[in-house]
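Below you'll find the structures, each written out as structure tokens.
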Structure 1
Amino acid sequence: MEQEVKRGRRKTNEEPKDELAGVKVPGEWRERVLQIRRVTKVVKGGKKLSFRAVVVVGDGKGSVGIGVGKSSEVIGAIQKAIISARKNLVKVPIFKKTIPHPISAKAGAGKILLKPASEGTGVIAGGSARSVLELAGIENILCKSLGSDSPLNAARATVKALSELRLFNDVAKSRGLTLHEMLN
């Protein structure tokens, strides 16, 4: 069986092709399933079962997205969630392996607070916020989930906070100042 696995992995110079979305993906994308829920809908003939999957997709270099998929099978729900996450990618500004400034965001009832951390701190976060931050490529950060316990709301709040981050250079440029003038 090991020989079959070795034969299946051929080294090529081509970029890996994403079979789910039908497009070539730059670099290596990683997916992490946050939640799989069985959903029941009551209809005239009885109950109809389906599954909902919440998936985070990231490249570890500053791009991350979250997606939700629903299907009558678990595998179908995960595939739909991965496609949805790839469509909703957010670019995260990373400054010295952490975020440039503290920020908080709210999505639904989920609130999240993100603070930059010094080198060697690691990712101090729980649940779905940790998955989002790790797949975004952030190595040192402090995070606190203040609102809902729902993994979907916490992940959406984290992605929203990351999308609202701005680098010092961009803020200085928008104010018409140099970076040195703004920081002093």
Structure 2
Amino acid sequence: MNTLLELYWTFVKIGCVTFGGGYAMLPILERELVDKRGWTTMDDLRDYFSIGQCTPGIIALNVSTFIGEKRARIPGALAATAGFLSAPIAIILVIAAFLTNFAELDVVQHAFAGIRVCVCVLIVQAVLRLWKRSVVDAFTLGLYLAVFALNAFSSLLPVKIPAAVLVLLSGAAGILISLRKGRTGSGTGKGEAE
């Protein structure tokens, strides 16, 4: 029961500062879940983000569910998910009740402008962290450039490729390269060198 309460309360706190979506909160998740609590590794967290990108729902919510399930199976997944949702739902209800009365005030408009700038900074920081840990060799750089081009220039293509398909294709490419390297390494006796 203590584990479930700890999961719930941890994700309530994370949910309170969730601005800008999943990628913007990667530094917060890393600090709370990897550095402070040791509930997961950065590699696993990066994998959760990848899976969360191609599954339905909000990336950060999916990550909280994955972490909860890893810690305490289905009850943990439910506790972490409920914790993550509690604060944003309460905040949205309060904002919805009062925002229509104050949305046009200059101070509110400036506050939202400041929040948007902060969210941009958090997203750039998350991208840089993911870049350092993900683009590690020529293959991953080539894969990055191919996926970036397909995504950035999708409006020029006859058919738009969904992000989930790009994630799945990238995963398949990684598996194929891994299998190819494994065969090359074991067939030549150079497994350690590669």
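Could you tell me which structure in 1, 2 was used to calculate P(r) over Cα pairs in 10 Å bins from 0, in percent, for residues 85-140 alone as 21, 58, 21, 1? Going label by label, the one that fits is 1. Just checking, which of 1, 2 has the largest value of mean count of other Cβ atoms within 10 Å over residues 61-68? The maximum falls on structure 2. Here relative contact order in percent (Cα under 8 Å, 6 or more apart) was derived from just one of the structures 1, 2, and that gives 17; the source is 1.
Match the computed value -9000 of helix-only ellipticity at 222 nm (-39500 (n - 2.57) for each DSSP H run of 4 or more, over all residues; to 500) to one of the structures 1, 2, and report its label. Traced to structure 1.
Laboratory data are not the source of any read-out in this text; all were calculated from the coordinates shown. Just so you know, these numbers come straight off a predicted model, no measurement behind them. Cβ atoms are built from the backbone, for glycine too; each structure is taken alone.
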